[in-house]
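What follows is a group of structures, each given as structure tokens.
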Structure I
Amino acid sequence: MMPASFQVRTIITIAACTIAAALLTGCGTRLAPSVNEAASGSAGTGRIQGAVHGGQQPVSGSTIQLYAVTTEGYNAPATALLTVPVTTAANGTFSITGDYSCTGVDQVYIVATGGNPGLAGNTNNGALALMAALGTCSSLLANASTTFINLNEVTTVAGAWSLARFMSSPTNAGTSASNIPGVQNAFATANKIANVSTGSAPGPALPAGATLPVAEVNTLANILSSCINTNGSVASGTACATLFAAATPPGGSAPTDTLTAALNIAQYPSSSVPALFALATPSPAFQPALTAAPTNWLIGIHHTGGGLSQPTGVAVDATGNVWVSNTANSISEFSPIGAALSPAAGYTAGSLSHPSAIAIDLSGNAWVTNLTGSVTTIAPLGASATNFTAGAFNQPSSIAIDGSGNVWVANGGNSTVSGLSSTGSVIPATPFSGAGISSSIGITISAQ
């Protein structure tokens, strides 16, 4: 039994149809339907103005490039949108005017590489790489006259932790053609963590009832700042050398820029935590900051509302909406960014009785097991509900749905498995027993 809240954690991602299978006993899992990419919005040009700062200091001479995430596969080369990249001025500012075009379907991010972070002479920190996740190209074009981007370590943390599943370096960011909603949700998550206009946390998309660990985000920004505010030397004992060593993935190569280092830390959040925390200076640029090293560098956004009350199971539908079953006879639903879609009391129709687990079918309907001996289906957004009692249910504790839409339920009360068709009809020979089934508390479907 869990408290009346939940956390969306990184290695994030809020992918459109995936969630950690071990998050809760009884979670349902399924394959996502295919989503075909189609261009939305017209090609066009737009204007972006902004500034690059490292630890609050302007970065001059930094190279600015816009990239669009591709659908050629995860971590595939991104599409560079500027034929001629621009360079930041002495005060760290830059302007992109009519120099890019793209279609509205593109998810766009901006990267600053190299430059002088306020040091004497003609210093160029070749290890410096900062980013901000901007979202759809169509939104940039629509707001061309007002778009201002403040790239710094906070926006870099927001982008890296949100896009770590899709991105492996400043120039590699891609998804599969069947998971476009996943990368869209990842960009929406970045907008919860940081405000790209101000370069601070939290972001404007953080929904009501949600709490972001701002001190942890700022601490991660301070860790990156330790290398960014230098000449980029990787000599032994320097901040960049320490950062890159601590951010080297198991069995992999050490990163050579701060953005790749951030992506590696997001992917392996439990590695080298003390060494990374030690890089956060005693007088950090971003505050408030952590005063002690955390257990790991997962960013957990804490959500409440929507009728959450002693949640027992969780599942994610094809659009990224999160469904939660509650012991208090209700179901909660949240958008991909964690905004409550269900009312304050949750969805309560359908004779819910001590819900124990939940799964989502290919039509977006939630199927919920009730410990008192039934299964309830709830339509998207709680539009309707149906209760099924036939199926020889006995303290059903877990539920899963196969590729044909058949529903399989593990009965903890008598060590059996019940089967229903996609319409709720009992599958012949239900309940199934034997084959070593004993005290069944969980169930999942193989890919075969």
Structure II
Amino acid sequence: MARSAVEARIQDRTARARLSPRKRPYWRQLSQGQFLGYYRGKLKGAWIARYHDPETLAYVTGTLGEADDLRDANGRDILSYKQAFDAALRWIEIEIHGPAATSDPAMTVGDVVRAYVAMRDARRSSQAGRTLNSDAHYKLTSFVLEDLKLSAVTMAALSESDLRAWQLRLARKKPASIQRIVNDLKAALNAAFVEHRKVLPADLPTTIKYGLKIDAPEVLITTARDNQILSDDQVRRIIAAAIALEEDFGRLVVLLAATGARFSQLARMSVGDVQAEHSRLMIPQSFKGRKRQLHYIRVQVGADTLAALRPVTEGRALSAPLLEHWRHRQTGPMEWERLDRTPWSAPSEMTRMWKRAVADAGLPAAIIPYALRHSSIVRGLRAGLPIRLVAALHDTSVAMIERHYSRWITEGLDELVARAVVPLLPIAA
């Protein structure tokens, strides 16, 4: 049963619509001994949670609510997959530890963050089909849990000054992405308030909102760094080096450069998302923000990109993961053997080969994979594409484009304006 729980595809409406109605739910593993189930009825579906009780050695099952197959989710009795996922974890936690354990008025920021990290790790493991740590695990551990001043503050006593002071300490550490760390902490604190609102101050959401406002301390305003904007020739050199190292890794780098999408979006693509007849890819939206259902972004690509993908699309099922790579097992000192092919699951899996590719391309070691996204956005701005279109193609907002790429917007507009200049005075003979 555990194997079928991992394999069941119940994450979106399209996948669930293809499942056959049956008396037994389709299960998907959340973590060891904990599962989220989807019951497919003749008319509609429902979400179910269960966990393995180590004392009775039996499964305990509970109904969470109706699935959003026919009606949009409302977060109460009609749940999306993400909402059902979170509800299952909360239900299991309460069933195992009791409601008192989840409503402690003396809980600290550290307690809340650890619970949130556990939930994100479980979600990441469920998506990958094996135990993995999420990005939030590393960010919040390093920059929140290790910050003893903030992590020791109780949620009931949390103030805007506590959060602003933490932001200033965070800025001094100069992490790669302040915005993402702040967003993860905000999500953890807001989730805790929703779960424990009966014992927490009613104005806590306001404290979180203004205490974690990213532009409050001016030092946190960031822009895309110049050394991460690559020329077309530099991008080609990185791609060539990546393909020379390994074809699977090379295909991943090709898509990162051709689409400007995030790693997490590309990792969720299936073979059916490649529409070669239209010279385009269907890129899944990211999980950022409050999205009620999964949408896709249509991105035009060249014949060279489609040719790079042909070996992994021809003869494969449309639902199969598009990008896979070999998983290895160490058999001795400096000896490894191939186990099986598995989808890419975390950006850290490409770190070692990325560093080699950058070195082989003769570029500075400071270049990171996200440079391909920065470069794609700047390429669109320099080509004169409307800012709204550039934002839509890269699954972000106009405000974010204007904040981080204002310099290149100005340069692109100058070139457009220059084309409109015409002689107005008679030319002397």
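Since every read-out is calculated from the coordinates, none of them should be taken as a lab result. On a predicted model such as this, the values are computed, not experimentally measured, just so you know. Cβ atoms are built from the backbone, for glycine too; each structure is taken alone.
Upon calculation of helix-only ellipticity at 222 nm (-39500 (n - 2.57) for each DSSP H run of 4 or more, over all residues; to 500) from the atomic coordinates, which of the structures I, II produces -4500? This figure was derived from I.
State the single structure among I, II that was used to calculate P(r) over Cα pairs in 10 Å bins from 0, in percent, giving 4, 17, 26, 27, 17, 6, 1, 1, 0, 0, 0. Answer by label: II. Comparing relative contact order in percent (Cα under 8 Å, 6 or more apart) across structures I, II, the highest figure comes from I.
Where does the value 0.75 come from, among I, II, when FRET efficiency 1/(1 + (r/R0)^6) of positions 336 and 360 (r between Cβ atoms, R0 = 25 Å, to 0.05) is the thing being computed? Label of the source structure: II.
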